[in-house]
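Chemist: Listed next: structures, encoded as structure tokens.
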Structure P
Amino acid sequence: MRAYERLLNYVKVYTTSEDEQEIVPSTSRQFDLGNQLAKELKSIGVQDVRIDDKCYVYGVIPATAGLEDKPAIGFIAHMDTAPDFSGENVNPQIIPDYDGTDVKLGESEYTLTLKDFPHLADLKGRTLITTDGTTLLGADDKAGVAEIMTMAEQIIKENIPHGKICIGFTPDEEVGRGADFFDVEGFGADFAYTVDGGAENEIEYENFNAAGAKVKIKGFSVHPGSSKNTMINAALVAMEFNSMLPAGDTPANTEEYEGFFHLCEMSGDVSDASLDYIIRDHDSAMFACRQEMMRHIAKLLNEKYGEGIGPDNDQYDFYFCDRENHCIWKLDPHGVASLAAGRSNENADGKIWGYVDGNPLHEARFNQPAGLAYDPDTDMFYIGDIDNKGIRYMTTE
């Protein structure tokens, strides 16, 4: 089977992931494609095929006799599609012998123009597969899945000499959790390539630093007729927050190694508003500066408009999990962040993760804490410690 034939098959399986979900996979429908791929891997001769309870699919093509000492190479792609647009009932549009002009996406209002996508001109004479404009196509990353599957079939069928080849298909990449439960040891590769995006014959061997930022704003709503010096419009404060970030540091104005703040979503009214950002930078120092800049802006706006806005003027600390750094942070009403728990004993064995109870700052360690709940009756936090597979608890004292 050709790679494009597999792609046309895979995109019809609804696998959209969802944000703000605590479970993995974030949507059970991803198992529909995962089970299909596991069955297909077995049918073409891949060995040790398995799909786990998190919807990670693994398989191995053993090394050709005499090449067992060669490095084991892995190939990885993700099965989910982005939640930004519908991925259900996909109807691909196939354009053979593309003429190099603008591409109308079915009967929809959307068109891929040469002005917006100049690289289209380089594809003249080739066959294009696009969405019809009513959904995502899902080639990100089902094209990668199709390519890996076709490669595996060809290597096995043609007896092409090779070292050990490891195959992995993952869920939830589009919501930032694709690697969370990936079984690196069980995968078995010495080196691996993610087949996802990029131009033909292009290999990327670097990665950026990335974080998400959620800004929550509490306003104070008063009748407009008597609101002078009293009303605080949360939606306007949200706009002010965004205006204090560098205007040029957005995806539309940056390229290559340049970092950015990407405002993905905003909502709000007079009483409440929220901003959701992605922060990226290749330079780790600049990445840290970008995060600190957002904290500083929050501090300035709290100083300008007051903290704990409302008639009772309550003030609260905000606790949040830092999953990749294995710790819990506290953000006070002044916008100052401080470590609350985890990362202890770093100098003892060189590790910042693990399972250690005790004093939150001086003894405790976590391994990928990902969820946190507070019980005001007991003044206690309950923390989902993912890789330790348990619920930990912590007091604020």
Structure Q
Amino acid sequence: MKRPTSNIQRSTSNEAAKCAAILATLAASLMILGIVRAAAPAFVNGDPVRVTKSEMLDFQGKNFAGAAKGQEFTLLKHDAARKVVFVSFLKDDNTMIAVTLPDEAVEPAAPRASLDLVRGAEEFRDQRYDEAKRLITRAAQDKQYAALGGALYARMNGAIVAAAQARANPASKQAAATTLQTLRDTAEQLAKAGLPSLALPLDEGADHLGAQVAGLTVSASKVDRADLTKRAAISQRAYLLARQAFALKKLVTASKHIKEGLDAEPAHAELKTMQPLVQKDLDEADSLCKTAKKMQRQPNGAVHALSAIDDGLKLCTDHTDLRELRKTLAAAFEERTSPEVTPDFRPLAKVSTPTQVLEEGRKLYTNRCTECHDLEMLDGRTLTGWAGMVSSMGRRAGLSEAQKSRIMDYIAAAKTVVEAGGAR
């Protein structure tokens, strides 16, 4: 028979609940105030990380290149003591280097199942079987890759187990040879399906696994390894360069690398996913270019042409025709991106800021703020938007607070001048 709950028990339970609620509220408040920080994200070497705010990549202690918000890199190492992460960066000359970012500027990104499959096959080739199985298992959790991941896991694990049994019992060699033959067949199928990056390490892994069993005869490879090696190297390079270019809105460059990669590896999932996204923005940039050319021919159409060019270059920074148009309209662009501090400037700006300060701000703005990108039209953002941009970019460029203040003094005044029709 169940005993009735006493008043003392109910009172104690209620007090415990109240305490728990108070502690939870207090913890949330402290976290908001920054007194208690949330647990740092777990970084795993080899996994992708995403940039959470515009940052500067450092190489050998010096600024190397800009990294856009949302850009992804492959993590090489997290140095918690220095509060930096090392990520891989592929230079145009095919040199792979390790660059650094502040660890507070990145977060773990969702793993890509297609890349996990390739990494898993590479770990299998390199005889790191536990890591291979972890990656293949993770890839199989993606519905799109569940069947392929499941099949690869079963065949790889079957071969690993069979090889271990053959080492312990020579009578099991035939079973081991059969599982390795299955891997050969799988590698051949993957190669025919346009997946050299997956087929090659799987086929090589069969060799390494077979070599662990003394006296085991392993069937010959069914693939052209020299061709697969060439194709896999091209597609891997193309993917990394395309990903970097796409993040920086260099769509013409990204499109070229995507085509190169898909020619080498037609079924490369990441390149196939990226291709329509790049093409969509390229088509829009082409449309804006046509609009700009049309408006350029119209009486008083220069302002509209400039807006179309500016919008187009925000989408695609390496659009050849848009960049040529910008050069053609260079003087008009300067009037709307960085007007000179002429005698008419201050009256139109309606500011009391000394001319020398405004000139210093313009010099900083036109010299330092063009190190990573072109200048934008000043009326394309609100003053609040400009303040946020200068704060973020200034930190990346290593500007002092005084320098950022000078730049904002100039931008605030110049924006008013532009919106008033410009100084003469």
Structure R
Amino acid sequence: MLKVVEISECFPNKFKPVWGDFILQHVKALSEYCSVITIVPLRFVPPREIFAYNPLKLFSNFYKWISNLLSTSDFGEKNLRVIYFPFFSLPRPYFDSVNKKLTEFFFYKSIKRKLLQENPDVIYCNWISPWADVSSRLAREFHIPLIIDHHEDIPTLKKLFPKDHKIILSKFANADGIIVHSSVNKSDLENENIVLPEINLIYLGQKFPVIDYKKEFNFSELKLVCISHLSEPRKNIDVLLNSMKVISLKLNSVLLIGGDGNLKQRYERLSESFSLEKIVTFAGSLSQDDIGKILEMSDIFILPSFPEAFGVVFIEALAKGLPVVTCKGNGGGEELLKLGYPVLLAEPNSAESLTDSVLALAGDKDKMKFMSECGKEIVTKYFSWENNARSTYDYILNLTKSYNTN
């Protein structure tokens, strides 16, 4: 049986049980076709949100964080094994060169020892930073191909690493294959004028059952929803709140923002300064079950983030029958448009354009109903974890055969 070693730091743990859940769903589905060993670097560095919360609860927040990480343990089912590797690094992105040396020296030796008895057929690295170098060394050591699953959006990569982004992107040249999840991500990478192996577009999946009934909308008071982590300015929650100032005056509506992060308190204060306390609810961290229930009760999904490589939450919203509003250049939104879904694309970083898009959609009941039905068809046809696993397995199988022939 084909044996795949996947490496992904973004993966659920006891402290962040839904963080990287889509990677967990991916490896679970892929393990139906082959053996999958998932190596999860577990980073023992306090996240910024611990310090952003109530200072009086700093000790309890720290204790909760460290206790949850220490209680995170390996697990397995059928052909899947998940192995957590504790490691330490300095704050990112400021000490990336030092972290690179630390991870290569300590982590590489540990993972190599783990894999010596496994005889893997391929190394599959999720995200190019920071584990592509370690993954490349492992692939060379075991004389097997390396696949990089490119989840990053390049504009953000350039912003985080203005001096070193070319060095980071050059690591793609060490791969034998690249997987992306949207045409935007593919074209952004191709436009970098670097030597690249074959780039393969494989759609992600989503875990919610696609509703089998016609969505009923609450037109008397539309429930708007945005599900996003609140850790990066590019998610543009401030743009959404500025938009809600106007929307709330013209449309009987409420907004729920689900997600947590170090920027949450800033956005809550911004909402209060706009006198939106009775209209906007910050739901905080949510389980997958909570997300599913909230989407079922909502009427319009809004994701103003830019740039965005894809955004699994798009297709989760479509599965629940919600029409979607996002921004031009957003990987997920542009891909849905390419597939025939009439997504509304506002101008990036523009509260005025986002307002106009939401109000235009809310004022067209027939369009909302059409988008709901169309979205369910698109998700069913293209965005299941079964399709993702089958396409990934076929790609890996062909790549390993070609690699071993050359």
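Since every read-out is calculated from the coordinates, none of them should be taken as a lab result. Bear in mind the structure is a predicted one, so any value in this text is a computation, not a measurement. Cβ atoms are built from the backbone, for glycine too; each structure is taken alone.
Chemist: Here mean count of other Cβ atoms within 10 Å over residues 179-186 has been calculated and equals 19.4, so which of P, Q, R was it run on?
Modeler: Label of the source structure: Q.
Chemist: Assign the value 31, calculated as percent of Cα pairs over 39 Å apart, to the correct structure from P, Q, R.
Modeler: Structure P accounts for this read-out.
Chemist: So, one more: If Rg/Rh (Cα atoms, Kirkwood Rh), for residues 155-194 alone comes out at 1.07 when worked out from the coordinates, which of P, Q, R was used?
Modeler: P
Chemist: Quick check: -6500 is what I get for helix-only ellipticity at 222 nm (-39500 (n - 2.57) for each DSSP H run of 4 or more, over all residues; to 500), calculated from one of P, Q, R. Which structure matches?
Modeler: P
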